[in-house]
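Student: Listed next: structures, encoded as structure tokens.
Coordinate-derived values only; no laboratory data. Worth saying up front: this structure is predicted, and the values here are computed from it rather than measured. Cβ atoms are built from the backbone, for glycine too; each structure is taken alone.
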Structure P
């Protein structure tokens, strides 16, 4: 399978200093729980069966029409889903919801698809006291601290592609905030 025929995703990426903080959290949890390392991101649309070049041309146009975002953190949460085992849940602001719909529309996907905005900090962490303790510790560190996002990216990634093979193909800056 080549980049052109593979599944792709569109990610929202944090400003460099926020991305560094998120990456440090991913690294800490990876060491603690033996989970995969990856670039932290908020998925706007995933598992898209569209060629990379076609998706990139459409997403580039979307990026310039949407402002950079500062999103409140709602909570640090855990769950049963592998890709949402340990994550920072973000507020579904009007601007974020509009960007999500614009990206999905540009990709030829349903813009009303359910959306739980979040940045995963660890995949596949099993439930238990160690996860609960880590969640409580991280909750205190993320409470009342928004995350700023200034880029979107087309990525070769999907549930069926090994995490170590996820590849950012192209990034665009969102327009300056209003």
Structure Q
């Protein structure tokens, strides 16, 4: 997917601490989620005037993305994507990232699952921390935001995640 293919993209996402990722993985299996694979990811965040500009380097996902997460009243976040380039070339990286200060780096191991238009991540950090991320995606503009929001809340409920357990601002400190 390139930047120009995101004209209809929208999603609602949520992150939560996940003290028992094995139990969540088992529930995902019972729900029929397909395991995509394990990705070792290094996310580098760069200074930008709004949102987050991130280079993800992984063995499954390798992307350059500029996005903003807009929180709602339920603790979910709607994603506004400004740029999305899979497998960016060195020339594109130099053009977009050249001279920008690095704000931070996050390294993790991510187990990726998919259930229809829902993408699920189980993230593991060297510190032992584990997180769950759910993204209810619409690439074609076929669902309205209220439907995506309801699906995200419903799926979190199926996984046993209470709204009070949700995190925001991703894995970097809020000022980034």
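Student: Ranked on distance in nm of label points 7 Å out along Cα→Cβ at positions 11 and 147, which label among P, Q comes first with the largest value?
Tutor: Working: P: 1.1; Q: 1.8.
Comparing P, Q, the top value of distance in nm of label points 7 Å out along Cα→Cβ at positions 11 and 147 belongs to Q.
Student: Suppose percent of Cα pairs over 14 Å apart, for residues 27-82 alone works out to 67; of P, Q, which structure was it derived from? Provide the component values of the computation, followed by the final result.
Tutor: On the way: P: 77; Q: 67.
The read-out comes from structure Q.
Student: Let me ask something else about it. Can you spot which of P, Q the value -10500 was calculated from, given it is helix-only ellipticity at 222 nm (-39500 (n - 2.57) for each DSSP H run of 4 or more, over all residues; to 500)?
Tutor: On the way: P: -10500; Q: -5500.
Clearly, the read-out refers to P.
Student: Continuing with the same structure: Could you tell me which structure in P, Q was used to calculate distance in nm of label points 7 Å out along Cα→Cβ at positions 43 and 67 as 2.9?
Tutor: Working: P: 2.9; Q: 0.8.
Structure of origin is P.
Student: Continuing with the same structure: If you work out distance in nm of label points 7 Å out along Cα→Cβ at positions 35 and 91 for P, Q, which one comes out largest?
Tutor: Numbers: P: 2.5; Q: 4.1.
Greatest value across P, Q: structure Q.
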